[in-house]
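Listed after this line are the structures, all set down as C-alpha cells.
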Structure P
Amino acid sequence: MKPPNLLLALSDAPRALADALFLKIVTPLLRQLPPTQQRQSVMVIPGFLGDDRSSQPLIGFLRHLGHNAVGWGQGRNLGVQSFDEDRFRESIKPLVTAGNGKVTLVGHSLGGIYAREIARSEPDRIAQVITLGSPFGRGRQNASHANRLYQRLNPQFNGGSRGDLLAVPPPVPTTAIYTKADGIVNWRTSLQAGSNHHVHNIEVLGSHIGLNVNAAVWYWIAKKLG
C-alpha cells in the first residue's frame, strides 16, 4: 500500500488551517449541543509530534459538555521512545475512578494506536476507543509519509511483527474516524475490518493534521460520548 499522493501531502497542513478556521466559525453551534446526561472520563492522546497543547481545544469542548477530559501528560509524542506505558496506566487510574470504573480514550493518529493497544490489554478499564486517522490497518508500514521520520526517531522499533495484531479491533466499542483526503497516511489503513456491532467507521471531510480541530470530528465524538 502506498502513501497518499504528493498533492494531498503538500496540502495537508494548509487544509488543517482551514479546518481550524471553519471550526472557529461553527464552535458556537457545537456548544449548543445538549450537555451530557452521564459525565464520562476522557483522555485525549496527541498524534505523532503533537502534545497536549494541540489537544487543548478538543479537551475544552468536552469539558464544556460536562465530561472529565484531560490530556495524556507525557509531553510531545515522538513515538515509543516518548511513551511510558507504566506511567500511562497510572495516569488513567484517577480517571477510571471518576468515570464509574472506565475511561474513554480518544487518540489522534499514532495516539489512536496507543489507545487501541491499551484497550486490548485492559478492556475492563476502557469504556471505548475513538481514533482519528490512526494507521493501524494492514500495509501501514509503507503507507505513511511520516514513517521515515518515525523510524529515524525510533530506530529500535520494528512494527512489522505486530502489523496483523494492530489491525484487530480491541475488545471494547471502537470508532475509527477517517478522511479520504488524508495527506499523511493512506486512509485505508485507518479503517476497521469486521462486522461486529461495536466496531464503527465514520468518514469526515478534512485533513489528517487537522482531525483534532475538525468540526465534524467534534460532533461525532460528542455523539459517541452521549
Structure Q
Amino acid sequence: MLDTDYQVETPEAIDLTAQLAGPVPRILAFLIDFLIRAVLIVCIFVVLGLAGLAGIGVFLLIFFVLDWFYPVLFEVLRSGQTPGKKYLGIAVVNDDLTPVTWSTSMIRNLLRAADFLPASYLLGLIAMCSTRHFQRLGDLAAGSIVIHKHDNKHRSDDLPKVPANAPSLPLSLEDQVAITGFSQRHTQLSQSRKQELANILSNITQAEGDEAVKKLQGMGNWLLGDRE
C-alpha cells in the first residue's frame, strides 16, 4: 500500500516521523526553481552580452555556477529548501532525518545528469515512482529524501518552550538525531527520564539535570529549524 509516512528510530529508541513528498510537489518546485534560474540567466546574458566576447566568457562561468550550485547552496544554507521547495513546503534531508550536508547535496545534484536521461528527467521520474520513498537516482546515491516541512508557526506548538540555541561544537549525525528526537518527544517523557537522557549527553551540554534538559531542548529546536 502507498504510504507517505517515514519513520526512523534513534539509538535512544526515540521515533522521528516525517511525511514524504511525492513527485507532484517536487516537479512543481523544480519548475519554480527552473523559472527563477532562467530569468536570472537571461538578465545576466543581456547585461554581459554588451561587453562582447569577454562578457560572454564571464556569462558562461556564471551560467555553470547557477546551473550546478544554485540548488546546493540553498539546500545546505537554507535548511534543505530552494525557493521552489520553500514555496511548496518541502525540504531535502538525509534519510535519517538530519539536516542535509554539503556532500549529500553535491552528490544528489551532480547526479541530476543521470536523472535527466533519456530526456526531461524521465529516468528520475520513473525512479521516484518506483522507489518506496520517492527517491530519484541522485537521492538513492546520496542517501537523501524529500519531506513536507511545516513552517515554524505550526511546528513551534509541538516543541519545548525554550529559546533555540546553536550547538557549541560540531555534532555527529547520531547526536543530531538524538537531540532532535529529544525535543520532539518532550511531551512523552517524564521529567526524571528527560534528566536521565540529558545527563548521557552532558559532554555536549556541559551541564546536568534541568539545565542540561533545557540546553538539549534548545539545541533540538535549533536543529529543527526554529531559529527566530
Structure R
Amino acid sequence: MKSIVVYGDIHGCLDEFKALRKKVDLKPDDIEVSVGDFLNKGPYSIETLHYLLKQDISCILGNNEVKIIKLYKRYLKEGEKYLKTIKPHERDTVLKITENELKYLSSLPYFLKFSNLTIIHAGIMNDVKLNQDLDRKTKKQITLLRYLNLDLESIPWDDFEGRYKFWSELYEGGEGFIVFGHHPFDEPKIDKYSIGIDTGCVYGGKLTAVKFSIKESGKVDTKNYKLISVKAKQNYWE
C-alpha cells in the first residue's frame, strides 16, 4: 500500500535524517515530504538541501527557508559587510547557496494537500482557507504561528507559564488533518485534527517522521498513522 511520509524539522541534521529514512522502511512509490526548516542551525544545512534535491523529496517553506531567501537578497544588495551582521550558521548557508538553489527555495509552496491530509510548517487559524493566493499575513502565520492569547490573537513568544492555547488545540479541522513542525516538543503533539512532529533534533532531542497509508479511494488514513524517530547525536545548538 502506498504511503505518505512527513519529516519534522531537520535543521541541517543530515546524519539523523539519513538514519530516519532507513528506519522508515520506504517503498518505491511512497511520497516523502519535509515539513520545512530543513535549513539552518545544524551542522549540514546546505548539504541537507542537496540531499533533499537528489532524493526528490518534496518540501514546503519553513520560516528558516524564508529567512535564508531574505538574507541572500540583502547580501546581494549590501555585499560582504552585511555578512558580519548575521549569525555564523546563516552566513555559511548564504555563502554556499547557488542562485538556482535560491530559485528552488523561492518556488516552494506554503502548504501541500493530499486529499484529506494537509502539511504546513507552523499553523493556521480556523478562519483561514488555504489556496494559491495567500496574502502576506497568512503566509507569515503559516510559517510562524504557535500560541494564541485569550483574544485568540497570535503571540510571538513561547508560553512558559501555561496561560495560552496552542493553535492546534483550537483547530476545528476545516483544512483536513494537519501535520506541522516549527515548535519543538519532547514528543509529537497529537490533537484531534493535527499532529506536530518537530521533536527538537537540532537541540539534542529526536528527529521524527509520521507515516500514513493512502487508501484505494485516494484518501489518507489519518487514524492509523505510524510515528518513527531517531535520537539526535548531540545538541547542535549549545
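All of the numbers you see were taken from the coordinates with simple rules; none came from a lab. Please read all numbers here as calculations on a predicted model, not as lab measurements. Cβ atoms are built from the backbone, for glycine too; each structure is taken alone.
For the reader, a short list of remarks on this structure follows.
- Origin of the derived value 4.6 (distance in nm of label points 7 Å out along Cα→Cβ at positions 54 and 118; candidates P, Q, R): Q
- Value -12000, calculated as helix-only ellipticity at 222 nm (-39500 (n - 2.57) for each DSSP H run of 4 or more, over all residues; to 500), assigned to which of P, Q, R: P
- When mean count of other Cβ atoms within 10 Å over residues 30-37 is worked out for each of P, Q, R, structure R gives the greatest result.
- Structure responsible for 2.0, with distance in nm of label points 7 Å out along Cα→Cβ at positions 126 and 214 calculated and labels P, Q, R on offer: P
- For 27 (relative contact order in percent (Cα under 8 Å, 6 or more apart), calculated) the corresponding structure among P, Q, R: P
- At a computed 69, 45, 28 (Cα extents along the principal axes in Å), which of P, Q, R: Q
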